[in-house]
1. If we compute distance in nm of label points 7 Å out along Cα→Cβ at positions 59 and 179 for structures I, II, which one ends up with the highest value?
2. Name the one structure among I, II that relative contact order in percent (Cα under 8 Å, 6 or more apart) of 23 was derived from.
3. Kindly point out which one of I, II the value 12.4 was derived from, the read-out being mean count of other Cβ atoms within 10 Å over residues 155-162.
4. Supply the structure label, taken from I, II, corresponding to P(r) over Cα pairs in 10 Å bins from 0, in percent, for residues 195-322 alone with the calculated value 9, 29, 32, 21, 8, 1.
5. Name the one structure among I, II that mean projected area of the Cα convex hull in nm² of 16.9 was derived from.
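Here, each number is a calculation from the coordinates, and none is a lab measurement. For clarity, every value in this text was computed on a predicted model and none was experimentally measured. Cβ atoms are built from the backbone, for glycine too; each structure is taken alone.
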Structure I
Amino acid sequence: MNPLNCGVRTVLAALAAVLLPASVAAHSCPVAIGSAPTIMGALASRVAAQASAIAVIPPPFGPPQGDLDPGLRQFLDGSRDFAFLTREISEPDLAAFRRGHQGRAPVILPIAAGAWNRFGSVDAVVVIVNRANPLRSLRLQQIDGIFSATRWRAGPMLTHWRQLGLGGALGRQPIRIMGSGGWVGVESARALTLRRHVLSMGSHVGRWRAAPDGGEEAQVVERVGADAAAIGFTGAGHLNRTVRAIAIEGVAASGASAASGRYPLLRTVDLLFDAPEGHIDSRLAALAEWLLSEKGQQLIAQQGDFAALPKFTLHTARLHLSGLGRASACP
């Protein structure tokens, strides 16, 4: 059995035991219907078997994109009530949700942090250079200057290593960007994280700088590891001895900085739902409140495939949830 699914099964068994008696035992309302990606299939099965009073997540489960998963597509068009996502919602899926919900964007509530460096468990995004490259840290403005065509962070376009303070032969080399296949067409999950959190600023949407010889995202570690003048980004779970994850804004790329919430490019597991006029379905509120509770977060941490939310992220998520009104689904 897949150890990830075993772990999620453990989380959901405990969730059902703790959540249901207190918050939904008395419900006689229609159940909420949701979707979940493949890696949360065990969670969906447990909800269907033991939490039918509050929610069901019918199989089959698919990748976390609407054009690949019928269940997620039904959430986007308004015929399901909620969705779990293990990546940021893609631009096409966001547009589809707006079409199905009178122009509204979904409420996106983080309920767990990705594991720092476990591939397949929503690992953090890291910017990497070759081991022979002496660069140790970049500011967000500099990352924007390397990867962005728009440069909303008001820095210069960075094309050569000397602009980052490197001397000698490497300083004279152009910065070779790897992995551009990850943002041509539909962006990869990691590219979407970098664009939204670094290249974009407020309402200003960042655009990628062209890097036609950059190859595919899956080749980034191999290509950066073979080229001292290359740079790219990948998941922390892909790191090997040929590359180094650089610090961002002086914060080391490490499990400790991830746990503290200081590392800027963490990813989360999210619960998405509609909130017309600022009101959330009371059944979903009960689920979300438990997931963000001390017991819910402790259980996620103990289970180990995902991590508890950093304190500031958890506090912000709780405030967001508490600011929403409650709407009963009962007739």
Structure II
Amino acid sequence: MSGEKNTKKKTETAEQKAAKKEALNRTRNLKQLKKRLKREKLTYSQMSSFLGVSQPRVKQYLEILRETGVEVPFDKQGRQHYFWIPSVPLRRNKKNEFDIPKDSQGYTVLGIISDTHIGSKYHNSEALEKMYDEFERNKVKFVLNAGDLTEGNGRLYRGQLQEVSHFGFEALVKHTVKTYPKRKGVRTGIISGNHDMSFWNDVGADIVKHISNQRDDFDYLGQLSGWVDVNSIEIYMVHPSGGMPYSRSYKIQKQIEQMVTKPDVLVRGHLHVSMYLPYVGVQGIEAGCFQNQTPYLERKGLRPEVGGWIVKIKQNEVGDLKEVIPIWNDYSNCF
């Protein structure tokens, strides 16, 4: 009996050592990658070669950098993607700074949504229209959309083509421009998500930027992530990678901890869940979605939370956050 216990203890110790070694390697590689990308543009294969890791691991490293607030844009030349880290943050350009009217009590009132997946048979258009009715009724002037505006090209996972209602770049652009809700005086700031970026991987076209150019109420804020300043409230919006963790607070908590430059508000898309987590001075928000449960999500045992947020923020005399009132609008069982 004691021999079995000792064997188990040694196995656990070996696993702990392996995990520690992996964490050290990841930290070292991230540091080297960040330093190199500040000097030159690199492809997946070039990064894989100098780090001595697989290309899927390189992609994971790039996502970690983005999730911690580092901008990693890329250019596409032929079939190659060239990544770099700009010396002057692109996020500080003026188009990402907005001054909007406050309400009668001095609150900045924001709408927050994500993952509308227009072009999916499971896109919940009725709920999205109702959400924008609520934005208008509550005098929301600026809505943040954290990506996956569209369903994409239908080839992200096996069986997705059977879930698509509108096929092809031009058809999806036309449909989204026509059907996305529009309310007088309400603007939507938006980033591209991984579904949107499927067209970029195909033909080098950012469908969200293309749609934004055809909507006078859209402000395009970046690919997969973007910083925005609303009434001097610093907001970081990101469409991260990966699936749902065992504990829903784990990923948003770890991201806040790892961010070097911490925003006032962190808005996350992708997971199709809702959550509000104030943590170490950051108001963390999982933005929810407007796509009903797809066969893909059903197979994974995941139930999306359909709805969006109205967030009221009051600042003190020097602009720091004084009071935050998050209001979740749930449409999961409505349509």
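1. On the way: I: 3.3; II: 2.8.
Largest value of distance in nm of label points 7 Å out along Cα→Cβ at positions 59 and 179: I.
2. Details: I: 23; II: 17.
Comparing all candidates, it corresponds to I.
3. Values: I: 16.0; II: 12.4.
It must be structure II, since only it matches.
4. Numbers: I: 9, 29, 32, 21, 8, 1; II: 11, 36, 36, 15, 2, 0.
The read-out comes from structure I.
5. Values: I: 16.9; II: 20.2.
Structure I accounts for this read-out.
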